[in-house]
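*Asks:* Given below, in the form of C-alpha cells, are the structures.
What follows draws every value from the coordinates through simple rules; no lab data is involved. In this text the structure is predicted, and so the values were computed from the model without any measurement. Cβ atoms are built from the backbone, for glycine too; each structure is taken alone.
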Structure 1
Amino acid sequence: MLSRTADHLFWMARYMERAENTARMLDINLEGALLPQTPEQAARAQRSVLKISELEEMFDERYPGSYEREDMLHFMAADARNPSSILSCLQATRENARAVRGTLTTEGWETINFTWLEFNQRLAKLELVTGPDALFEWVKYRSNLCRGVMHGTALRDDAFFFMQLGAYLERADNTARILDVRFADATPNSREAARQLEDFYYWTSILSSVSALEIYRKVYRDVVTPARVVELLILNEQMPRSLLASLDGVCETLAKLRTDASKDCERFAGKLRADVLYADIRQILETGVHAWLTQFLKRVDELGLRVMHTFLMLPIA
C-alpha cells in the first residue's frame, strides 16, 4: 500500500473520531448548563471545552472577551476557521475518504458522504441554535454508524487496519484530555478546587461523555468518586474508551501492520501500554493525575509521530 493511501485512511478515521468526541464534549456542556451555577462557574465551563482541545487562544482571537455559550458552540461545532470544529472534522473526513474512494466500500463512502451533506443541511436549518442537543446526538449516531458500516463491510487488510489505528490513537488522546481538565485546574491549597474535584454532577457528566456511566455502575455499584472515575477511564481494560483499551487496540493493530521498519514504533507503543497496564491507581493519585496525564499525552503524541514517520511518509512494502 502506498503511504499516501495509508495517510488518507489514517486521518479519515481520526477526524471522524474527533468529530464524535467534540460532539460528546459539547453535549455534556449543555447538560451542565441546566444545573444551578454562578456566572463564574458558567464561564469556567465554557473555557473547559476550549481547554480540552487547546483552542483557548484561537477562540479569544475570534471572540475577544466573550464567555457566551452560543459563541463557544458555534466555534466548536460550525466554525470552518476552527480546524477542530465538528464541521471541519467532517469535511476533512470526507475529503480524505474521497481521495481513497476506490479503497473504501460503496457503503462506507456513501455513509461518510451523506453525513457531511446532511450536517450542512442541519446547520442551514439553524439546528445548532434551535436544538443543539439533538444535533450532537445525531453526530454521535452518524459516527457510530460510519464505524459500524466500515467494520461490517471492509476487507480485513492494511486499509482497514490503518483506519483502526487512527481511531484508537485519537480516542486515547481525547479520553486523557477530557479527564485532565478538572485536575489541571485544581490547586492543592484551594478549597474551591477541592470542592470541584468532589463534584458529583461533574464526574457523572465526564462518565456520560465517554459512554461510561452505566459501565461505572456495573463495575463499582457505588457512588461516583473521582478516584474510581480515574481508575475506570485509565486502567479498566474492559471499558471501550479507557486509555488501556485504546492502547490495546493500537498495539494489536500495529502487530497486524508489522514490517521490518516498524519494530521501533511497535516497541514504543508496547512500552506505553505496559506502563499503563501495570500502573496502580494509588501510584497515579500520589504522582498527581494531572502530571500523569500530561506525561501520557506527550507519549501518545510521540507515538502518533512515530506512526507517521514509520508508515505514512515512505512507501510501505
Structure 2
Amino acid sequence: IAARNEVNNLKNLIPSLLNQNYNEFEIIIANDRSKDDSSEYLEKIALENKKLKHIKIKEETGIIHGKKHALSQAIKAAKHEILLFTDADCIPSSQNWIKAMTSALKADKEIVLGYGAFFLEKTWINSLIRYDASIIAMQYLGMAKAGLPYMGVGRNIMYKKSLWEKHNGFDSHKHIASGDDDLFIMQASTATNTATVLNLDAICYSKAKANFKDWQMQKIRHLSTAKKYKASTILLLITEPLSRILLIFSLFYSFFAFSYFISSIFISLILFRSLILCKINNKFFKITEEKNIGIKLVLFDLLLPFIYLYLNIIKTLKKREQNWK
C-alpha cells in the first residue's frame, strides 16, 4: 500500500487487514513523504503487531517521487512472492479478501484482477461513478477472461514479485504519475497468465468523489495513461461508445430530417440495446450487490460516451500532468 497523508484512512484500513482470515502475510505501507500523523501512527502499530512493516519515504533529489516509487520500495521490501495491492482509502469487503484473491492464483497464473467498487451514497454523482466503475470492471475482467487482459485497478490487484522484477518494475513508464496498475498489466500480462475474481469476498471499497469536478480531475489523471495502450486495445475500447454516439446522432438527424420511419428504427435499436444492457448489468449488480442504480443506468449509458469525449478534450487541453496525491 502506498500512502501519502492518509492517516485517517489508514486507521480504518489497517485493522481490517490485520483481521484477515489468512495464515501467513505481511502488511507493507510505503509512507510517501506524509506531513500528517501517518508516521507516528504506523510506527505505533508496527511496534504492536509484527505483521505491519512501515517504510518511511523521504524527499530525495534525483528521484521521481510518486505512487510508483512508493510501491517500488514496498515491493522490494516484501519477503513473499505473492503481492496483493490496495489503496490507503480502501476497505476489503470481508475477512476472506486475501483468501479469495489467492484462490485464483493457480500454477500457470501470475496476475489476478479483482473488482474495486465504491461505497453507496444516495446521490446522482455517486450512482454515476459506481456505474462507470462497474462498466470498466466488466470490460477489463471480461477481456481478461477472453485472453485479452489490458488493465486492472490498483485498489484490488495481485501479481507475483518475480513477474514485477522480470519486467523491471515500473521503469518503462515511471515518468507517468498514473499507470502502476493498467500500464504494468498491459506490459506483463499474457493471454494465459491472468486470472480474475468476482465475488462478494473479493471486493475492495473506497469512497467516491462527492462532486463532478473532483471526479473529473480523477478521471483525467486515469485517462492520461491511455496513450500508452496498444492500438488494438484502444480500438476495442472506443468502438462501442463511438457506435453509441453515432446511434444517438443518427436518431436526432432523422428527427430533423422528418424521416419518422427511420427514427422509429433508431428508437427500436436504442430500446433493444437498453434491454440487453439492463440484463447484462443486472447480472453484474446481483453478483456485486451494487444498489440504487436501477433504471438510471439507461440514462448513464447514453451520457457516458459524451462525458468521456468531454474529459478527453479537457485532458488534451490540460498540459500539466497531475500528481498522484
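*Asks:* Could you figure out which one of 1, 2 the value 3.2 for distance in nm of label points 7 Å out along Cα→Cβ at positions 66 and 138 was computed from?
*Replies:* 2
*Asks:* Here distance in nm of label points 7 Å out along Cα→Cβ at positions 122 and 258 has been calculated and equals 4.2, so which of 1, 2 was it run on?
*Replies:* The value was obtained from structure 1.
*Asks:* One of 1, 2 was used to compute mean count of other Cβ atoms within 10 Å over residues 98-105, and the answer was 18.8. Which one was it?
*Replies:* 2
*Asks:* Given that helix-only ellipticity at 222 nm (-39500 (n - 2.57) for each DSSP H run of 4 or more, over all residues; to 500), derived from a single structure, equals -16500, which label among 1, 2 identifies that structure?
*Replies:* Clearly, the read-out refers to 2.
*Asks:* Thinking of 1, 2, which structure, once relative contact order in percent (Cα under 8 Å, 6 or more apart) is computed, gives back 24?
*Replies:* Matching structure: 1.
*Asks:* One of 1, 2 was used to compute mean count of other Cβ atoms within 10 Å over residues 146-153, and the result was 20.2. Which label is that?
*Replies:* 2
*Asks:* Given a value of 0.65 for FRET efficiency 1/(1 + (r/R0)^6) of positions 154 and 282 (r between Cβ atoms, R0 = 30 Å, to 0.05), point me to the structure among 1, 2 it was derived from.
*Replies:* 2
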